[in-house]
Structure formats: structure tokens, C-alpha cells
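In what follows, structures are represented as C-alpha cells.
Derivation of every value follows stated rules applied to the coordinates shown; laboratory data play no part. Model, not experiment: these values are computed from the prediction. Cβ atoms are built from the backbone, for glycine too; each structure is taken alone.
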Structure I
Amino acid sequence: MHKSIPVPTQARGRRGSLFKERLLLVSPEIAFIGDSILAKFAEDGQAVWEKNYSHLNSGNMGTVGDSTQMLIEKLERDMLPLEDTQIVVLMIGATDLRHKLKVSVVFDQIRKIIQMLQAGCRSGVKIMILGVLPRGDSNVDCNDAIAETNEMLTNLENGFTMRFVTLQSQFYDKEKNKIREELFHTDRINLNEKGYEVLANAIHPVLQEFLQSK
């Protein structure tokens, strides 16, 4: 039996609804798993979440500040209810890169997470890997490592059960060599509501493909 853990959102009561600071007690068909960007869908992107995912059996297991190792430990301890999950939206790695973990290590950790998800979710689970977002804060020097990590993550895509969704062009202005500030809060790390709209639009095509092929 899965343990319940505090998460920002849950799939409890009405399908896909958001309830802050409660427990995710059931295994959703669609699980959003990752760090701060996904976790804060419950706050800064709540209206976007409700519009796009409230009609689905979806649950948000994002946790602010999670690293790849922290997520691995949760999976090892069977802390996430995933036995009925058919689709995973995964976004992880930003915390590791901020702390200057080697890109090769971050990639290996994410690959391990994917293997664990394949073992812990329903057979044939489909996994959408979201690229790590560029940064505009004092850790902007991480952006080269972020770009390198995202490039490596494209190698995990198989075109069917594993898809990589790049977010670089949507959130980074290559000509100005900086993030698209209108999509971020003033901290230049976390997304505002407009940023979550852009994120949901990037997720949508692959999610629809996954849903149609269930």
C-alpha cells in the first residue's frame, strides 16, 4: 500500500481538482511529477490548471525544491501513488543544475527516475519529459548546463511512449540572450500565470497524443 505524502495538489473529490496542502491519496491516470515549476501550478497557475486538466483524472505531485535524488528516494520508498498512472509529465533537474551538479550526473539521475516510473506505474506508461527552464536570476550562468542537459534528454525520446518537450524557444529570447521576462515573476525563476499558459500550450499536443493512444 502506498504511503500518502503532502503535495501541493491532489486528485481527490472531483476529478483533477486542486486542494492545496492536503494529501494525494489516490493514483491519478495523469501524474505531474517534478520540482517547483510544476508544484506552483497549484498557486500561480491554478486557473490554467483548472482550464486544462480539471476534466481529467490528473494529480500534481510536484514539490518545491525537489532534486533528482530526492525524487529517486521518494520512488524507492514507494511514496508516490502511481499504480494506476498511465501518463507522467516529468520536470526535474533545475535544483541539481543550480547546485552545479555535473550534467552527466543529472542526465543519469533523470534516466534512473524514468526507469523507476516505468516499473512503478501501470504497464505501458507514457512519459513526457519537459525540458529544464532557463534561468534569469543570479544563477544565469547555469543556462549553458541547462541547454546541454536538455539536449541530452532528447536522446531518451522514442517517439511513442517517451517524448521530450523542449521549452527553450518559448521561454528564452535567443536574440536578446535572456529569458522572456513577461512569462516569469520578478525573481526570474518562477512562472507567472502567463508563463503557465505557455507551459500548458507546450504540453497540450503531446498530452493529446498520449490520451488518444491509451
Structure II
Amino acid sequence: MDIRIEKLSYKNLGKIKDFIGKENIFTKFSRNKLEFYIYSRYYINGEISKTTHTYAAYLDKQLAGFLLATIDNKPKQYNSKLRKIYTVLLKLTVRLLNAEGLSVYHNNRKLMLSELKKNYKTEGELNLLAIEPLMQGTGIGTALLNKFQEDQKEKNIFLFTDSGPQYKFYIKEGFEQGSNRLIFLENYSKKIALTYFICTKKL
């Protein structure tokens, strides 16, 4: 299989939402399609805003997967004034829908990262890695990681993941599990138990 890796083009940024599969936490967290749309856009836009490096995998000119990463002290690629305004509007909308549930999610991320940095020098974050659902298991994720590692040799990278399939993938690719937390996200009548991990690797 001929997998071509290159920078994710600006015109393909909008396709990122199509790669957020059914196991995404916001699918479980939403009551309807509108809420899923708002939550997922808020999450994806937040990751794009802090991204310094993007990689896209193509098969026969078709976008098959992508990787977003933030490397310390490198310029953001897509943090325009318009995107900042859009992010603020999304954040306000999300807070109106459910401030408490997402606060638990974000506060635990901050606490886990703070604990990690006490004993580990971080130099970047792997923000998001996603593969077109029909192409999962074909080596695309590994190819994207290999290119990222080739470009960022010797850097200490961390990532957040939960107890879904991606956790096993990252462990297989050499990431080491750091701390984990069992958190409960509440949204209306829903209560979601989520085991959250922070993982690290020296590339």
C-alpha cells in the first residue's frame, strides 16, 4: 500500500470532523446531532488552534488520516484572529449547554499534565491522531507517527487518551502510560465513566 505523508492542507482542515468516529467522547456526551456538532467543533477547533505541526496521509489522492501536534516554542499554524473569535463563541455556547461536565474533563487534563511535569520535561503534545474509519488497521496511523518521530527526534512528547482502541495502539507504538484517572462526566440524565490516561514517549 502506497501511503503518502505530507502537510495537511488548509482546505482539508474541515474534513477533520469526518474522522471523529462513533467512539468519540462527545458522541456519548450529546443528546442530539446539534449538541454533537457543537461539542465536536469546540474540541476540534481547540486542537487546531494550538497546532504547530500537521501531517496528512493520502491513499490515491484520498485523505486517509491526519496527525496534529504542538511542539514547544514553535509558531501556531492556524491561530488566526478569526479562529480565535470562533473559538470564544464555541466556548460560550458549550458553557451554556453544559459547563459542569466539560469542566471536569478539562480540569482533569490540567491536573494530570501538572503532575507529569513535576518529574518529566515535556517538549510537545500529540494533540490528535485520526484515521478514516474504513481504513483503520491498514498501517496509516503507524506511518503518520513514524513521520512525526522522524521530524521530532529526541523530543519528549505526551498525549491524552482514554481506554478505547487508541490506548492500545499508542502502547504498541512505544508510548508509556503515565497517570490515569477515573472521571465521571454528567450531562442531563447521562453519567459517563471514563478512564483517562496520559502517555509519554521520547521520539
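Brief remarks follow.
- Label whose coordinates, when relative contact order in percent (Cα under 8 Å, 6 or more apart) is calculated, return 18 (choices I, II): I
- Taking mean count of other Cβ atoms within 10 Å over residues 79-86 as the criterion, the highest value among I, II goes to I.
- For -11000 (helix-only ellipticity at 222 nm (-39500 (n - 2.57) for each DSSP H run of 4 or more, over all residues; to 500), calculated) the corresponding structure among I, II: I
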